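The structures considered in this document are given below.
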Structure I
Amino acid sequence: MTTDAHQSRRPRFGLHTALPRGSDFTDFARSVERAGFDVLTVPDHFVASLSPFAAASAAAAATSRLRTGTLVLNNDFRHPVDTAREAVTIADISGGRFELGLGAGHMKSEYDAAGLTFDRGGVRVDRLEEAAAVIRALLRGDAVDVAGAHYRVHAGAGELAPAPPAPVPLLIGGNGTRVLALAGRLADIAGLAGISHNRDATAVRLSHFDAAGVLDRIAVVRDAAGDRFPEIELNGLIQFVVRSDDRAAAAAELAAPFGLTADPLLESPFVLIGTHEQMAEALTERQHRFGISYWTVFDEWPGRPSAMPDLTEVIALLR
């Protein structure tokens with residue numbers, strides 16, 4: 001399943017934040033860089049969340065090494081030409097330190113609040129497929145020739161967006177088969193989350209949360225990618241980080257609300273439980289087993305503390 005290329009990649013670590021911090025945000029970005037994280041990403045939600053492009057720009061301007069990005073941008077909120085132009089601009093002014101994460105959108109409540117039509121999942125993925133073709137070309141500085149049901153873009157190289165200083169990495173993230181197959185065909189990074197939502201995103205299922213589930217999702221990426229699969233970086237969005245001296249007890253407590261036993265969570269690539277040493281060992285083993293080399297954890301989020309302090313210790317151990 002995994003390749004030597006995936007197993008030998010240098011591990012990367014991302015922190016995912018949506019917390020408004022006002023003028024303290026630039027200091028926060030510097031603290032993320034000092035902690036050893038490679039990437040600071042921002043989600044794309046209308047409610048109580050930072051503007052992703054503005055936040056990424058501010059973080060890039062305040063740091064010298066840290067990469068910034070979106071995880072993931074809701075394709076339905078913007079025209080793909082505008083998305084590509086924003087991404088290329090941030091990449092240009094940051095010296096190539098921007099990664100564009102893209103998804104199909106899933107929170108009906110946001111669409112309703114903004115007065116946008118929330119189409120069925122298949123239509124949203126149709127739009128994402130067309131948009132990704134436009135964005136992929138523009139991120140490379142190529143000409144665009146797309147005539148689809150949702151977007152019609154025809155432009156020469158460099159006509160609609162500044163020429164990027166280097167190709168901007170594209171992450172396509174989700175859990176559905178069509179989205180991950182699209183990542184395999186077009187993306188530089190495939191984002192894996194292990195969870196599925198019902199139609200209006202009012203409930204979450206741990207549909208591909210265990211080892212078998214993530215291997216199944218990676219197989220979708222691999223089959224769509226073909227010969228280019230070794231070039232694709234695999235990203236795992238770690239949903240829970242629990243510091244504990246008793247892994248089994250902590251896993252059982254975490255699993256109970258989901259009607260699960262501890263074992264699936266202990267082996268899940270989307271959960272880190274144990275001491276910092278055990279977490280570091282788990283990430284090394286999971287890269288070997290699954291080929292995931294890029295790990296993202298959550299900053300402070302409603303109902304959960306930030307994973308940044310624990311991952312700071314784990315990063316130091318691994319490096």
Structure II
Amino acid sequence: MTVHVLDPYYLAITVLVTTAYQLSGFAIAWTFQFDKITDFTGGSNFFILALLTLLLGQTSHPRNVIVSVCVMIWAVRIAGFLLYRVLKTGSDNRFDDIRSKFLSFLGFWIGQILWVWVVSLPVTVLNSPSVTETPVPAFGTPADIAGLVIWVIGWLMETQADIAKFRWKMTKPPKWQVMQSGSWRWSRHPPYFGEIMCWWGIWAMSISPSLSGSTSQSAQRAQYAALASPLFTMTLLIFASGIPTAEKPQAKRIYVLAHKEGASEDETKGWTAYKEYLRSTSILVPIPRTIYRPLPTCIKRWVLLDLPMFHFDEKTDGPKALEESRGH
């Protein structure tokens with residue numbers, strides 16, 4: 001009862017645990033100036049919150065167990081993969097410009113606190129006493145089934161795409177080539193699409209008690225507010241740390257290779273091939289190329305989100321990219 005009164009949705013305790021865990025990770029990463037635990041600390045934090053709230057809720061309801069286990073499986077997969085990848089590569093070049101700058105590096109970890117806490121909201125609220133102490137429908141509602149199917153498809157896609165891309169990179173392909181096999185043939189960023197699906201699936205399963213009307217109005221509001229989780233994931237991956245950090249830098253690299261002095265024939269052709277790849281491959285939602293290629297530009301841009309902000313413009317960005325390459 002005390003927990004129910006003081007923290008009815010486990011929002012405070014999850015903030016405290018996440019902040020303590022992430023700041024501990026920051027202290028280690030800053031002290032030793034390395035990247036080995038950065039992504040692992042982020043991914044494993046989801047596991048901790050899912051398990052903690054499940055145990056605190058003292059419930060064995062199938063929905064709570066299934067949703068919590070789905071989050072923990074997702075967390076183990078992404079934390080383990082990212083740890084293995086950074087151990088193999090030695091460092092993460094995302095932090096090259098901020099690793100030695102205290103406030104900038106701290107800012108990244110504070111952002112990671114926000115990411116973990118917000119994205120974990122569906123499982124946090126579902127496992128909270130405000131939901132677990134009320135009668136809820138048996139697992140198997142339409143939202144449960146749809147959510148579980150969406151999560152499984154997303155998890156499988158994200159897992160397959162990450163493994164395939166990592167193995168491909170380990171072959172050290174030419175710098176002008178891009179990954180185009182498996183799910184990468186239908187989407188330029190299948191791991192991002194898979195991750196978005198995972199969190200929509202988690203939220204769909206978590207919302208079942210409120211859809212049935214069995215919870216209080218305040219609990220219903222809290223569960224609907226947890227919609228922030230998939231929306232935040234989409235916003236982050238589409239407009240912030242996902243697609244924008246990959247699209248233009250990749251195009252810039254291939255453009256410079258093709259237009260530098262002494263470029264090989266393969267490097268020169270690489271830019272032409274890359275432009276065809278952009279025309280033929282959906283930026284996020286996996287779509288067969290035979291369907292995607294002939295779609296009108298307005299559909300590709302404003303429905304499928306291949307927005308101008310992601311594009312490398314040969315006329316405006318090209319000269320600047322070449323100038324910067326000569327400077328180096």
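Below is a table of values for the structure above.
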quantity: Which of I, II leads on distance in nm of label points 7 Å out along Cα→Cβ at positions 126 and 222, largest value; calculated: I
quantity: When volume of the Cα convex hull per residue in Å³ is computed for each of I, II, the largest belongs to; calculated: II
quantity: Structure from which 1.08 was derived, Rg/Rh (Cα atoms, Kirkwood Rh), for residues 142-309 alone, options I, II; calculated: II
quantity: Origin of the derived value 17.6, 59 (Rg and Dmax of the Cα atoms in Å, for residues 134-189 alone; candidates I, II); calculated: II
quantity: Structure with the greatest value (metric distance in nm of label points 7 Å out along Cα→Cβ at positions 62 and 150, set I, II); calculated: I
quantity: Among I, II, structure where distance in nm of label points 7 Å out along Cα→Cβ at positions 94 and 246 as derived comes to 4.3; calculated: I
quantity: Parent structure of the calculated result 4.3, given that distance in nm of label points 7 Å out along Cα→Cβ at positions 102 and 182 is the read-out and I, II the choices; calculated: II
quantity: Structure (I, II) behind the derived value 0.30 of FRET efficiency 1/(1 + (r/R0)^6) of positions 38 and 286 (r between Cβ atoms, R0 = 25 Å, to 0.05); calculated: II
quantity: Among I, II, structure where helix-only ellipticity at 222 nm (-39500 (n - 2.57) for each DSSP H run of 4 or more, over all residues; to 500) as derived comes to -21500; calculated: II
quantity: Which of I, II yields 3.5 [distance in nm of label points 7 Å out along Cα→Cβ at positions 174 and 238, calculated]; calculated: II
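Every number here is computed from the coordinates shown, using simple stated rules; none is lab data. Computed from a predicted model, the values in this text were never measured in an experiment. Cβ atoms are built from the backbone, for glycine too; each structure is taken alone.
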